[in-house]
1. To test your reading of the models, identify which of 1, 2 gives 4.7 for distance in nm of label points 7 Å out along Cα→Cβ at positions 84 and 132 when calculated.
2. For which of the structures 1, 2 does the calculation of helix-only ellipticity at 222 nm (-39500 (n - 2.57) for each DSSP H run of 4 or more, over all residues; to 500) return -2500?
3. To which of 1, 2 does the computed value 24 (relative contact order in percent (Cα under 8 Å, 6 or more apart)) belong?
4. Rank structures 1, 2 by volume of the Cα convex hull per residue in Å³ and report only the one at the top, that is, the highest.
5. With distance in nm of label points 7 Å out along Cα→Cβ at positions 220 and 236 computed per structure, which member of 1, 2 shows the largest figure?
6. If we compute FRET efficiency 1/(1 + (r/R0)^6) of positions 340 and 388 (r between Cβ atoms, R0 = 35 Å, to 0.05) for structures 1, 2, which one ends up with the highest value?
7. Using FRET efficiency 1/(1 + (r/R0)^6) of positions 76 and 308 (r between Cβ atoms, R0 = 41 Å, to 0.05) as the calculated read-out, with 0.70 as its value, let me know the right label among 1, 2.
8. Quick check on the output: 19.8 is mean count of other Cβ atoms within 10 Å over residues 52-59, derived from one of 1, 2. Which one produced it?
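Each reported figure results from applying straightforward, stated rules to the coordinates on display, with no laboratory input. This structure is a prediction, so every number in the text was calculated from the model and none was measured. Cβ atoms are built from the backbone, for glycine too; each structure is taken alone.
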Structure 1
Amino acid sequence: MLFNRTLTRMALGASLIFLAIPALGQGLRGLQLFAPPEVSTVGGPPKANEGFFFSYEGLYWATSAPRIVPVGNQNVPTRDAYYGLEDSDLVIQTNTLDTGFLTAKFEPGQRWEIGRIVDHSGWVLSVTQLQDQDIVFSNQNVQMVVDDPPFGPGPERLLDGVVGHIITQNPYTDTPVIRPLPLVWDTLSGNNSTRYWSIEWMYIYRPQPTHHNSYFEFFIGPRYFEFDDSFNVDATGGILSDSMWNTNAENHVIAGQVGARWFHKTGRWMLSTEGRLWAGLNCQNFTEEGVLGTLLPSPSEVHADFTPLLMSPMAFFHTAFKREFNPGVELRVDLRYQLTRAISVRAGWTGMWMDRVARAAGMVDYTLQRSAEGLPAGFGLLTDQNRQNVWINGFTIGLDINR
């Protein structure tokens, strides 16, 4: 799936560039790309470039970590469990792991821009793509609190099991003692992956230069981007060995945006700053699939001591969809150096902030669900935990033609 998405995005970007390059080439024929730059101030300060333009930037950006939550139930902080028959064998379990190990990590990417401006108006098409930000984790001896609600006349719980036997007066019989069993994973490992790409088209309006010979450009147009997050876990050992659960949160944002750019050129140097402000509709898709206790005996088999009596291997799959308002802002600052009449190199910084974005790690409901028929249904989705803010920022370095 990820490979197909990547191919689709690359094909889209290549198609856009392929369609624009012939016109760009026609517009650049008279530019004398490798002619010396015109830096003389005789006849007035240098004017802003006009015609077709193209720019490419290599990115080195980091995406902020998701909100820190327990790897375990967020609403039930503790759980009583027993390692034996006596009251002294009681332990109060807590979540010993949270998502604090998910940190911001810099990854490369690229941004292409193609456009045209003549006199006071023009357009620009921009495509941005970041390489997947993957964080791999592995932890040992992890206690996890799950909400194991009671059911039935007992009432019974899914993680109840035999912790020992009381010998009766008849030496050939005994009475099993059933109590909640501790949930401790020998190893809990997996990865968290974050993906971002965007495409935007904007109309440009460029008024007359200021009296300091600085220029402003104003933008307006549509923007579409995807921010996808996945949290994948493999857990081995313990009473539910072996288990796994994969949670995905996809954010598809369709937005309208406005923006502005200010730039000033002195000799071969140009300082440029620009900003964008958008408001959009975030169409969120959630999926969760997994299996708990693949090594548990089937219902027809005898359950050994310290094995959940009412559970057998439990597979689950959940989907959900929500819509959210998504505001955001993007800021860019860069410094350019003119190599030839039409070619410049640049280095700078970009930062983006957006709100009401879903992150997968905080959406796992660590409750042992039961279906409408009363059968176990695995973990669930916390669809109300779908509003986090995200900060993406980092360095850029690139090449401009006639910009």
Structure 2
Amino acid sequence: MGKIFTPTENDFGKTDAVVIGGGIVGTATAFWLSRAGWDVVVLEMRDGLSTLTTPASAECFRAQFAEPAMAALAIPSIEMFEHFDDVIGLPGYGISIKQQGYLFLTDDPKTVDDLKENVAQQHKLGVTDSEFLERDKILTRFPFLSPSVLAATFRQRDGWLSCHETTQGFAKGCDARFFINTKTTGIQMDQKGICGVETNRGILQTRAVVNAAGPFAAEIGRMVNVDLPLEPVRRQKVYIQTAVPIPENAPFTIDVNNNSYWRPEPGGVIAGWVDSDEPVSEPSEKVHTDWEFPALTLDKVKRLTPFFEEIEKTVRQPDMNTSAGYYMYTPDDQPLIGVVPEVPGFYVNCGYWAGVMLSPEAGKRISELVTGKLDPRDNPLRPTRFKEGLGKKGKTLMSH
């Protein structure tokens, strides 16, 4: 059972590995390293695990990816979510998993072929249960949608879960120590590479550091003079409490023409949109939200889901709660996982806009790289890929 606590001076000393960042990615990393028999300490600057970027997400997962490296992380991650209590060794442990599917929709004739191609590509990558649907089938299965819809892709095993329970489960299912209220202030090096991590509470001696610091990963990189190609971009979502009946079994529904999405949530809906004009910003623990975001969101989601017009008419300001976090983008929109060759002992597991959904397998992958079980050349998401000329954007329809 992992221990989550604020450390005292006596808790510092030597450890096999230090993971910086106690979100879902860092906690999954610690879980797998601990399972491999390593003594692991996780450093989290806030007063709890999974309290910054992780809970600001829409808490979703999907295997509908067109990029081989993303599908290779997503498929086994979903299998782990489906059998999470077995994975962490705590029978009956629940993560409120709902596999109501992911539905990508279009009413634009120009996008229909893109959706069809995406499904063909997904099937090639082993996601053989995604479907391409045409208008009549869509409206039969999802009668709450607008008749203007033309095509969709759907996969039933995609869905959402409780990020908090998942993060806590990874922590409970391993023997790592989680130091909360502990900020990383520096990384020590000697002629062999990494030799220690400085914090506001003490120093840990270690030869292995995994940077899983989410929006602050670039800052941690700079501590060892490494410039990581990361761009933090703010993303907002809104929870709307409403008496308008919402189809409880609806999937996570995405309008690919305006990048908006919604899904049912007890008492109402969660909705949002990915603004392609949102600028890159400096990460902060307090992420501001825009007062007009709910109105813009309602305007976008009602286009293909008409019952939002009724919500728009009846909703009041106190019924809406907007929150925000960061997506981290890399030049090819895929995460940085692996060894940083110029700094022996320094590893990265960061650069996610899809951290929640990929965290189980990504944590396992980085632990296999740290422990030497996996050859760095067999890892397509290695951070050196850009210098090697291998980092290319894929065709996933929306970074969501």
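1. It must be structure 1, since only it matches.
2. On the way: 1: -2500; 2: -7500.
Source structure for this number: 1.
3. On the way: 1: 18; 2: 24.
Going through each structure in turn, the value belongs to 2.
4. Details: 1: 152; 2: 136.
Structure 1 comes out on top.
5. Values: 1: 6.0; 2: 2.9.
Result for distance in nm of label points 7 Å out along Cα→Cβ at positions 220 and 236 over 1, 2: largest is 1.
6. On the way: 1: 0.15; 2: 1.00.
Largest calculated value belongs to 2.
7. Details: 1: 1.00; 2: 0.70.
This figure was derived from 2.
8. Values: 1: 19.8; 2: 22.9.
Clearly, the read-out refers to 1.
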